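No lab work stands behind these numbers, since they all come straight from the coordinates. Just so you know, these numbers come straight off a predicted model, no measurement behind them. Cβ atoms are built from the backbone, for glycine too; each structure is taken alone.
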Structure 1
Amino acid sequence: MHGPCALVTLVLGLAGQERGIALDLAREAFGEAEEAALADGGKLWGRELLGPILFADPATRTVAANQPDEKEQLVEKEGVFVGTLPPDVGIANTATDWAGVHWTMVAWPLPGDRIARTQLLMHESFHRIQPGLRHGGGDPLNNHLDSEAGRIWLRLEFRALAQALVRRDEPRALALEDALVFRVRRRALFPGAGAKESTFERNEGLAEYTGLRLCGLEGAPLCERAAARLKRDESSASFVRSFAYATGPAYGILLDELGADWRPSIDPKADLAALLAHAVEWKVPSDLAAEAEGRSARYDASQVAAAERTRAVERAALDARNRARFVDGPVLVLPCGGKANFSFNPNDITPLEPLGSVYGTVYLVDDWGVLDVKSEGALLIRNPNGSLQAARVGAPSDAALRPVAGDGWSLTLNQGWTIAPGERAGDWKVVRGK
């Protein structure tokens, strides 16, 4: 989807500017990423993490890279390579193909703290090499983690993992067992949840583990940083595509602390908690429900449950608003093909069963053009295989105007595409022009 673009004049990093990429800071960050990758030397995953990195500013679509591209879209300036991204390339923290290069893309600005900055760069560098590791693909939404019970048991698991990371000896062993009990109890309530959780944990959890392991911390400070992430994320508004950023590093570091040789065993079916259970020779208790309830008191389970009951009421009201906007009310429907590419905020996703999920913000690119949702959300509907089938936003304010726009969103159509009346009165749909 990423076609060539005309090189334009850039205004990057000049004194007093708030927009654009500061080239001196970009150059420094490239050096930090190189230092971290060389220090690892491929030991963590058996592959070098050092490679092409592209910083992209969402406000200006300007970019700065640590190497030239293959299609001469970038020019050298002040020791880095600069250019601009075409509209059909989404900007996100991810691995992406553009201008003949498979890049580690990171959205600008970067974190101001060097440890956080290096952690982010190594996380995204892992995504670039990830396909070659054959850990299994896929990026499923864990919608069961938006339910009251799912959230309660996940939050208790977070609390137990945080204690395990900062404790030693018998207290650590007890907290490890608590975390495993809470996880297995949760999965017993939701058939099929284990496979989805494991897939996402191998995807984003291992990436975040990589970033944390290579950020420059060791020993107790490393464990404390992983525990702080669990404590920070435990009350997140949405876990459906964010929980593994906290649990993945926790399980990985705890496995390292136990001296387990676990990374070579990661395959498309591996589960981090199962690897930890094997390392400590833990078995599922015969009366799992009773065991989980008994252990939960150590983690203020009543307070967690009360908070989640309140959230469930608020969540029901949000569900009603989303159904009014995306199901009952007039909408614009955008069909999505196999080449759809989109970026989004993983902490702002709300399931709308059984149709799909509402993404608070999204930048969606397909054959018909670019949909930019900055507020009010978009409903994304997936096929059974997980690929994107369609998107819905509120109906446009004026279907005759170009670019097409509505409440919180705008749509730039490519040549040969237009919008036409939909199946219901007041609805619209994107179609090929006649």
Structure 2
Amino acid sequence: MTERYGNGATTTQYSRVGPLYPHLDEFAAHLTREGYAQETVQCKLQLLNQLSCWLKRRKLKTSDLGEQCVHLFLTSRRRSGTRRGDAATCRQLLEFLRELGCTPSLPKQIDTTSLECIQSDFARFLRAERGLKSVTIAAYLRTVRCFLRQRFGQDECRAEALCLQDINRFILDSARHVHHRYVQSMITALRSFMRFLQQRGTITTDIAAGVPTVACWRLSHLPKALAPAQVERLLSCCDRNTLTGQRDYAILLLLARLGLRAGEVVAMTLDDLDWDAGEFIVRGKGDRQERLPLPHDVGAALAHYLRHVRPVCSTRRVFIRMKAPHSGFAGAAAICDVVRRALRRAELDPEFKGAHLLRHSLATNMLRRGASLEQIGQILRHCQTNTTQIYARVDIEALRGIALPWPGGAS
């Protein structure tokens, strides 16, 4: 028989058999709320109808459904042909049923290996003693996990046996395959790990003090920036006839006009916007929150996006995925992708193509228009003045005024 789901659109025909059919209406409505097209909902329900019939033939109930059961079902379908996404659909259903309490939750797997124990202790140290954010802790743990696995392999992790030579070997091996900036972050994580081991008494020597550094001087290069005309060209090349283009235009304006970091754009929530005051809260580094004014063009683009583009969904994030499921961006890399696509449309090929390019461009262009380093530091929300000093190197005219004559030059 034909059934209607969600917004009333006819989706699929199925027989009301099997233990899953009482939940299919609600699951279809859930998929519709998540932004899936009716054709996609139809395909998913056709698969789940077959799963329900398969469970009935084996005299299984909804409470018997789990990962192993799904695996057996998908294996049985391989003879008739499976479609891409069938496994993901079954995982979605399992999560949905577990939230309803219809299917038992997975038992918590506790990893008691020495590697996992020391990583858990290190994560708690970073969170409680250092106050680091979850994304930074995850990055530190990735480095430490790779280091310990290289050192001990499948053997038991004996942290007391670590020495400086182990770290040097790991850094030299890693430096051949990754950018030197990434090697710097790895060294920071390893130093922190060694201090943690020393603090807890696992090692007695200060190995962290001997961890080598990577030659990368802060003031050795000019900040990568676009000229004002190039920034405007970047913005104008957004296809504002599409929903995605209108969203990306609002994101690029926040980067170009206010110099926001990619992570700050990702973290923006609807509660951060104060339309009456014409301001919004920026959630910056170190859990700092600061209020910034909303320029007219930025505010207009944001208001248009929120009123006419942003799909209705449960998340409070301002910027969300335009494809289902509707949720906030996973991380800063998604904002960098928005910038890269915009650069490609504008036929611009700068050496650096990340979201920070527009932050550097804003600071550089402010300096060339006569703004002081202190004013630039306030706009970019730098905690330390020496962070802003890198932009002094792009003011060529001012540097000419303080340059000393070349020895043996004009007399």
Out of 1, 2, which one gives 5.8 for distance in nm of label points 7 Å out along Cα→Cβ at positions 77 and 205 as computed from the coordinates? 2
If distance in nm of label points 7 Å out along Cα→Cβ at positions 157 and 277 is computed and equals 4.4, the structure in 1, 2: 2
FRET efficiency 1/(1 + (r/R0)^6) of positions 45 and 213 (r between Cβ atoms, R0 = 30 Å, to 0.05) derived as 0.00 - corresponding label from 1, 2: 2
Cα extents along the principal axes in Å derived as 99, 60, 40 - corresponding label from 1, 2: 2
Which of 1, 2 yields -12500 for helix-only ellipticity at 222 nm (-39500 (n - 2.57) for each DSSP H run of 4 or more, over all residues; to 500), as computed? 1
Comparing 1, 2 on FRET efficiency 1/(1 + (r/R0)^6) of positions 93 and 325 (r between Cβ atoms, R0 = 25 Å, to 0.05), the highest sits with 2
